[in-house]
Structure P
Amino acid sequence: MTKSKLQALIESRNQSDLPEGRPNDQVRDILDRPDAEGYVQSVDPQLLFRLIRQADWDEARELVPLASPWQVQVFSDLDAWKKDRFNPSKLVPWMQALVDLAPDQKLRTVVRDLDPEIPAMLFKDGLLVGVPDEDGDPPVEFMNLNYERSLDGQYFLVFPEDEEKAALLRSLLDRLFDVDRVMAWTLLEAARWELMSQMEEEALRWRSSRLEEFGFVSRDEALEVYAYLDPVELRERIDSSDFDEKLLNRVKRTNLPVLASGPTSGFFLYEAMESIAEPETAERVLSEFVSVQNRALLADGIEPGQLEEAREVARRTLGYASLGLDFLSRSDLKAAAELLERVPLRQVFRAGFSLAWKLRKTSLELAKRPTLSLVEGERYSLANPKNAAMLSGLSRMRPMYYSGPGEMDVFQSQSQVDEVATRLAFLAFKQVWLHGIIGVNPTELAQLAYSDELLNEPPEVTYDTIFATYVAHTLIGEPPAIAPLKQDQVSKLPGILRGKPWKDDPIGFFEDQIGPVLESVPGASARFATRWIELSVNRLSDELDRVMDNPPVGMLTAFLLVTEG
């Protein structure tokens with residue numbers, strides 16, 4: 001299968017310093033090289049980190065002692081922090097690999113060349129250190145603890161209960177006493193006297209500086225990528241002949257990996273990039289994508305070392321950028337490719353996110369007026385399962401698209417936005433019909449749902465079952481109502497439905513339902529009313545065709561309100 005230009009560009013970006021193959025194969029190929037250490041130290045530290053994390057740790061850990069102190073520092077920067085807090089436990093396996101596999105001089109160099117606060121915080125977090133009193137006894141606070149003496153006899157030590165961390169600290173101390181006793185003393189004294197908060201603050205300052213060099217920005221700056229932007233206004237500006245922001249917002253080429261994984265087809269952004277003829281332009285757009293991706297990561301609180309979570313954010317970034325590009329170019333692939341040369345991708349991304357955010361805002365408004373649920377613990381019990389799933393996806397801080405049973409996906413196209421907008425409008429109409437046109441308030445609805453006579457469980461009382469009941473009363477020749485149907489009423493429905501009494505004039509037949517709608521909310525509401533009647537009649541026909549002519553009412557609770565009375 002021929003690789004697309006974009007696939008080749010991404011692989012070149014992500015694998016240029018590494019052998020081909022799967023992560024475990026790459027690790028073995030590197031370890032088999034006669035110049036393995038020099039080769040490892042020539043690899044971009046972020047690519048090396050990703051390789052080690054993706055491969056089996058038992059094999060990949062052998063690369064750690066081959067890494068330079070600078071690369072090990074980057075491993076710590078990427079993996080041992082959560083926002084502005086240092087997590088010593090995440091550093092343990094990296095340091096254990098060094099202690100187990102690195103030669104003396106390499107271990108000494110790495111420990112000394114790391115930011116001094118890093119090993120000091122590792123000791124401070126897990127080790128209680130004291131010195132003998134005048135009589136050579138341990139401090140009073142050590143008396144009831146399981147303490148040990150350091151190899152030089154100058155310190156009393158209480159190791160942590162965490163066996164993995166305790167094993168590392170013991171083995172690291174033992175080796176440091178052999179190869180760098182001054183450093184061992186320095187770390188023990190830091191554990192005695194230094195304040196964790198001050199060390200963490202200083203280490204964070206150095207880490208932030210390094211991450212900025214890699215293209216990561218502060219979280220405050222990163223959050224700007226999710227700032228609302230009026231997509232229509234931006235499109236109008238782009239359509240004007242004097243719009244050209246690319247030169248003012250050019251992103252420098254970065255060596256950061258592209259985290260988006262999976263097939264590159266299907267996303268409008270990728271298709272548009274395939275249409276870009278100039279390699280330099282394609283590379284610049286890819287760098288812009290990486291920049292946006294990393295801002296989204298930091299804004300979502302995902303650390304660079306959280307690879308699985310990072311891939312999810314990267315795919316969502318790709319989706320919002322594709323949605324924005326689809327909207328701004330009016331789905332014209334040639335126009336989209338030209339637009340990428342003129343408009344910063346950050347603006348395109350913001351336009352796409354803003355389109356999804358508007359849908360989220362609409363869904364939250366629907367939940368407030370007057371209600372979408374009658375069941376405690378369920379946010380959308382009145383909506384059908386498909387609409388409930390749609391609303392659940394939209395309610396997220398980064399709105400998602402409901403693509404099928406149990407499936408959420410990223411928003412990526414204008415057609416998805418249009419579909420969801422229509423479904424939200426239909427749902428809003430259902431609310432208006434129930435609470436505005438026929439005047440049922442939430443209290444009355446709750447009384448109906450929890451009535452002892454009703455055979456339906458409260459979650460089965462939905463807009464659709466209520467409306468289907470309303471339509472069923474009309475079908476059997478009664479005034480439309482939401483009162484639950486009794487056995488004798490239900491028994492009439494199969495024969496009536498098979499006869500299709502509405503013939504070629506459903507609007508005329510169901511005038512009692514559609515007429516009040518036209519009077520109250522004219523316009524598109526007539527279309528929704530007609531569609532709802534059509535869906536209700538079709539479902540009643542499909543469901544009742546499967547049962548006997550006199551179906552027990554208890555079998556019908558999924559699509560009609562029924563009672564034994």
Structure Q
Amino acid sequence: MNRRNFIRITGASATSLLVANYLKAAPGGSAIIQLPDEIELLSGNKYLPLRKTDGYNWTYKDVTVKLTKLTDAVSIHIQSPSTPLTELKFSWRLPFQKQAKALGDAWERTYADLAFRSVEVPGKMPWYTVVHDQNNTTCFGVKTACNSFCSWQVSNGRLQLNLDTRNGGDGVLLGDRTLHAADIVTTKKQGSENVFATVRRFCRQMCDKPLTVAKPVYGINDWYFAYGNNSADLILEHTALLAPLATSTSNRPFSVIDDGWSQGTDYTRSNDKFPDMPKLVGQIGKLGMRSGLWTRPLLAKQGEKKNLFIKGRGEVLDPTLDENIQYIKNIFRLYKQWGFELVKHDYTTFDIFGRWGRDMNQTMTDSGWQFNDRSKTNAEIILNLYRNIREAADDMYLIGCNTVSHLSAGLFEIYRIGDDTSGKEWKRTKEMGVNTMGYRMVQHRTFYEVDGDCVGLTTAVPWEKNKQWMQLLAQSSSPLFISAQTAAVGAEQKAFIKQCFDDAARPQQIAEPLDWLENQFPSRWKLDGKVVTFDWD
């Protein structure tokens with residue numbers, strides 16, 4: 001097999017954005033892209049080239065990178081017995097047309113930062129990149145549940161894939177084991193499908209086993225009017241206000257208790273405002289809703305032993321320690337015993353890396369710290385944490401918030417795709433909510449159920465704007481959660497909430513943004529088979 005017959009790109013024809021010399025038609029209407037032109041290793045502040053040995057293996061001192069062709073992917077395996085491994089960079093000379101635009105994903109939630117941008121604009125695109133030019137769409141990515149943090153760059157006539165293999169802020173110490181770092185997958189437009197359809201198909205290719213819900217999830221959450229100043233009485237008041245508006249007898253909504261219920265940082269104990277959690281669950285059920293709960297699993301409770309913390313990361317539990325994993329699993333088992341049917345777990349990305357996703361453009365975290373177990377990559381450590389949470393949760397639905405996107409797919413039924421919306425200002429809801437729905441609906445039910453966050457229904461936010469946001473969520477087929485201040489719920493609002501609950505409770509067509517190629521906050525949508533235009537400004 002020669003170097004051009006290596007990476008298969010599932011597609012409909014040999015037409016591509018790439019220079020013809022780098023493509024070759026293949027049986028079944030697919031196309032082939034060449035092996036990487038270069039593989040480099042980050043050493044200090046410099047990238048050093050690896051030497052290609054037999055076409056499938058590259059080496060530098062004791063570092064070996066091996067590529068293996070699979071049915072629909074190229075598998076990357078790395079050995080590095082003594083060299084601390086931080087990053088590897090794969091490069092292809094693939095000149096794209098100047099007018100082409102590229103879209104990437106986000107490490108965790110989005111921060112009003114996704115859009116199709118010129119391929120000449122530098123910057124890392126986490127997990128995958130979609131390159132589009134007129135009628136051509138080509139996608140490059142890695143399969144979900146990979147063991148490194150992977151990002152792409154398209155600029156200066158080159159396509160680059162970066163594998164971050166750090167442990168904490170420093171290089172991982174693999175020792176004698178081989179790291180299965182990632183599996184590269186690619187595709188291109190088939191037939192007459194539009195960009196949205198191509199990317200959704202590509203997301204299915206990246207995620208072998210998405211985890212979704214049996215019935216649509218919808219309901220209420222107290223955060224965007226209480227902001228932590230909640231109580232059992234307030235939760236029951238909120239539930240009693242909105243439960244009568246949900247008329248589905250086969251799919252009841254959720255009442256999610258957000259932050260403010262725990263005794264400090266001890267998420268196994270409720271505070272005086274929530275005296276009896278099992279009783280509260282029963283009271284919510286009598287009002288006609290199912291119970292959900294917010295938690296922050298990696299935050300150490302007050303007085304915890306310091307040897308259980310991540311070194312140099314403050315009072316954050318180290319997920320490489322078995323004692324901490326068992327503690328976290330017991331937290332979720334406790335919630336199950338209390339009677340909760342849904343748990344929203346938050347902050348694992350920030351607690352581990354000390355940064356929000358928007359601040360991970362150059363590096364994921366500060367250098368100079370490591371986990372207690374230095375033999376695993378950050379991605380492996382986080383995957384192990386998520387898998388243990390999944391196991392302990394049993395049949396409870398899980399919402400991952402501030403979790404790592406590509407590592408959440410297939411493990412959590414629901415994923416919070418954007419930063420917080422707001423019950424205080426419309427601008428934030430537009431930026432964090434509309435943008436993330438526009439660019440991550442392609443992942444809906446191909447990775448997980450995407451959650452665009454709540455409608456903060458308060459007197460501080462204009463109803464005419466919140467009404468549109470509520471309609472988009474309710475008719476998108478994704479989860480709808482409403483945080484409703486009592487003073488903001490009049491007869492008109494109740495009638496519309498009832499309609500939106502009816503929509504959200506039933507299966508629907510997946511919403512499609514129609515102007516996402518040119519509008520960072522898509523205003524034209526196909527909802528339940530109809531075209532709807534919104535005025536977000």
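Readers should treat all values here as calculations from the given coordinates under stated rules, not as data from a laboratory. On a predicted model such as this, the values are computed, not experimentally measured, just so you know. Cβ atoms are built from the backbone, for glycine too; each structure is taken alone.
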- Working back from 3.6 (distance in nm of label points 7 Å out along Cα→Cβ at positions 366 and 486, computed), options P, Q, answer is structure P
- Query: When you work out mean count of other Cβ atoms within 10 Å over residues 150-157 for each of the structures P, Q, which one comes out largest?
  - Reply: Q
- Item | Label whose coordinates, when helix-only ellipticity at 222 nm (-39500 (n - 2.57) for each DSSP H run of 4 or more, over all residues; to 500) is calculated, return -6500 (choices P, Q) | Q
- Query: Can you say which of P, Q returns 23.0, 69 when Rg and Dmax of the Cα atoms in Å, for residues 54-269 alone is computed?
  - Reply: Q
- One of P, Q was used to compute log10 I(q)/I(0) by the Debye sum over Cα atoms at q = 0.07, 0.12 Å⁻¹, and the answer was -0.40, -1.14. Which one was it? Q
- Answer label among P, Q for the case where mean count of other Cβ atoms within 10 Å over residues 46-53, calculated from the coordinates, equals 13.6: Q
- Which of the displayed structures (P, Q) returns the greatest value of relative contact order in percent (Cα under 8 Å, 6 or more apart) on calculation? Q
